[in-house]
Structure P
Amino acid sequence: MKASKILAKFLFWVFRILFFVYLLVLTYALFAMISGYKTQVSTDSADLVILSPFGTSSLLNLENSFAYVLFAFLLPMVLYVLFFFFTADVFRMFSRERLFLDRNVRYMKTYFRLNLFLPLPTAVLAGLFTEVNMLVWNLVFIHFILGIFTFFIAELFYRGSLLQNDQDLYI
């Protein structure tokens with residue numbers, strides 16, 4: 001059990017760092033696009049380049065269209081910021097002494113719903129406005145499988161919380 005708690009703490013920090021990196025990139029990109037700071041538009045206006053904040057190298061190369069920026073960049077970035085935040089908290093939950101708490105059951109149910117029901121409609125919506133490549137559909141499938149797997153874990157947590165609540169009544 002000690003090894004799993006150590007691994008859970010390590011993975012918590014990995015996903016928390018990913019959360020902050022994605023949040024930082026998203027925040028900087030929004031700031032740059034809104035203010036025009038460190039942005040360049042190609043001569044034919046087809047590409048929008050966001051430069052690194054500390055130099056002149058490109059950080060992000062985007063298609064210079066509102067639909068692309070919104071549906072192929074901002075929406076996925078926001079969703080992955082949320083994904084990394086919630087995934088980090090799932091691993092934090094596994095590093096604690098008591099797993100089968102009602103709040104953990106609610107959290108696992110929220111996590112499985114986000115993974116199961118959010119990616120497909122988001123990809124379909126994005127597909128109405130911009131091309132959605134095969135990598136995105138593969139990620140949708142992976143999140144769907146993750147959502148199903150997490151559904152079963154949430155069910156185990158629910159049953160474990162019932163048993164734990166029953167056990168607490170007898171002590």
Structure Q
Amino acid sequence: MRAIFWLNSLLVRALCVLAVLLVAAMMLGICAEVILRIFGFPSIIGLIELTEYALFISTFFVAPYLLKTNEHIRVDLVIARIDPANARYIECGVMIAIMVISLITGVIATILMVRSFHEGTLIFKDLIFPQWWLDWIIPLSSLAMFLQALEMLVTLMRLPDSDVPLPHEQVPGIRPDELP
């Protein structure tokens with residue numbers, strides 16, 4: 001199990017780095033497009049389409065990292081007001097819900113990816129390419145998200161009640177005295 005979690009940690013980091021590189025490439029591409037237009041040159045063919053795909057890919061690639069570092073959007077209204085033992089059960093329920101959603105999303109996306117591969121479905125816009133070139137993103141990120149939630153669930157279950165982190169300890173940049 002540790003080896004799987006270690007490999008998933010590497011995958012999560014690699015996906016995050018790829019997401020950052022995609023955002024940087026989008027930034028450079030858009031800047032180049034603006035400069036070309038200023039000087040009267042034609043637009044870069046397919047740049048807007050590639051930017052759309054990069055936004056899609058980077059969103060899915062960074063999601064497991066945000067879960068891992070606890071920098072995703074969360075509402076701690078309930079957890080902040082209950083005792084740590086009950087907070088643990090709610091956190092476990094949230095991790096199980098993430099795992100179920102990731103599993104369902106991953107299975108459906110895999111079925112759709114295999115179908116588009118076998119049917120040879122193409123995407124026709126400025127660029128023409130097989131649809132499965134985009135379809136593999138969701139199963140991979142769903143797998144990483146599932147394994148990350150499983151690791152967090154196992155870690156949470158192994159902690160003694162006194163060591164269950166409070167919400168303000170998990171949110172980067174917020175000190176306990178800043179909470180209501």
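Every number here is computed from the coordinates shown, using simple stated rules; none is lab data. Remember, it's a predicted structure, so these values are computed and weren't measured experimentally. Cβ atoms are built from the backbone, for glycine too; each structure is taken alone.
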Problem set entry | For 0.90 (FRET efficiency 1/(1 + (r/R0)^6) of positions 50 and 82 (r between Cβ atoms, R0 = 30 Å, to 0.05), calculated) the corresponding structure among P, Q | P
Exercise. Given that relative contact order in percent (Cα under 8 Å, 6 or more apart), derived from a single structure, equals 23, which label among P, Q identifies that structure?
Worked result: P
Exercise. Of the structures labelled P, Q, which one yields 13.7 when mean projected area of the Cα convex hull in nm² is computed from its coordinates?
Worked result: Q
For this session: Have a look at P, Q and say which one yields 16.2 for mean count of other Cβ atoms within 10 Å over residues 26-33, as calculated.
Result: P
